[in-house]
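In the part that follows, the structures are each spelled out as structure tokens.
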Structure I
């Protein structure tokens, strides 16, 4: 299992704000979308549900470096940095495909919770096994 998940897509018109570039909030949505895609890919999302759990975002941090525009081809990389008792840290890098410009770097801390009580709980080994923690390694476009 590879630690890095890649998602590539053209930026749609509805992601553009009144300044003519991608709205900052859209990056948060894409962070959630790619995290779910990655978890689906590894089986972690299904396993979490089978174990009676789910993930809640605890915090987001985004650093915007360059603008993105409608029809730009966006490449998003994500990976799990670490998995602790009841939380996990995930990083994201957003690139424009044509010139490989780094558009944004981001990080989310996720907390594993009991789906019924909505309270944090330990991440089951079966869920933990679905992810490869890459540590502080940095990834970019090749």
Structure II
């Protein structure tokens, strides 16, 4: 698939043009740009618009599936304090190491001032908005009953 993100186009600019662009921004705007998913994401990594109940991303290693999902969760959690998420991994250790603490996990993708609080003993992430995400293991499907 073609890489058509604004970030990819920016990366192709000569260094002097990149530097000029960044120098026109203050440090706060530069940091905002670093965490701006819509700037860096390829179009196929962004959740579709409209009313939908299933979004399937079927792709190989390195596509950015974890990042796309984490950014989708983040966007909802920051905007809706009533949001509740079930983060399901093959087991708890994998869910924690990939979905929460991984390179593209929920803690890594958030700016410092919007990073959710991670409560490992409760297997829970909490955003300042009030939104919560709970980790579940696919190996223990009964744990999903109720929530």
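What follows is calculated from the coordinates using simple rules that are stated; it is not laboratory data. Being a predicted model, the structure only gives us computed values, none of them experimental. Cβ atoms are built from the backbone, for glycine too; each structure is taken alone.
Given a value of -6000 for helix-only ellipticity at 222 nm (-39500 (n - 2.57) for each DSSP H run of 4 or more, over all residues; to 500), point me to the structure among I, II it was derived from. This value belongs to structure I. Taking distance in nm of label points 7 Å out along Cα→Cβ at positions 116 and 132 as the criterion, the top structure among I, II is I, with the largest value. Ranked by distance in nm of label points 7 Å out along Cα→Cβ at positions 4 and 108, structures I, II are led by II, which has the greatest value.
As an exercise: distance in nm of label points 7 Å out along Cα→Cβ at positions 20 and 44, calculated from one structure in I, II, equals 3.9. Which structure is it? It must be structure I, since only it matches.
When relative contact order in percent (Cα under 8 Å, 6 or more apart) is calculated for each of structures I, II, structure I gives the greatest result. Each of I, II could give distance in nm of label points 7 Å out along Cα→Cβ at positions 12 and 84, but the derived value 3.6 comes from I. State the single structure among I, II that was used to calculate mean count of other Cβ atoms within 10 Å over residues 68-75, giving 20.1. It was calculated from structure II.
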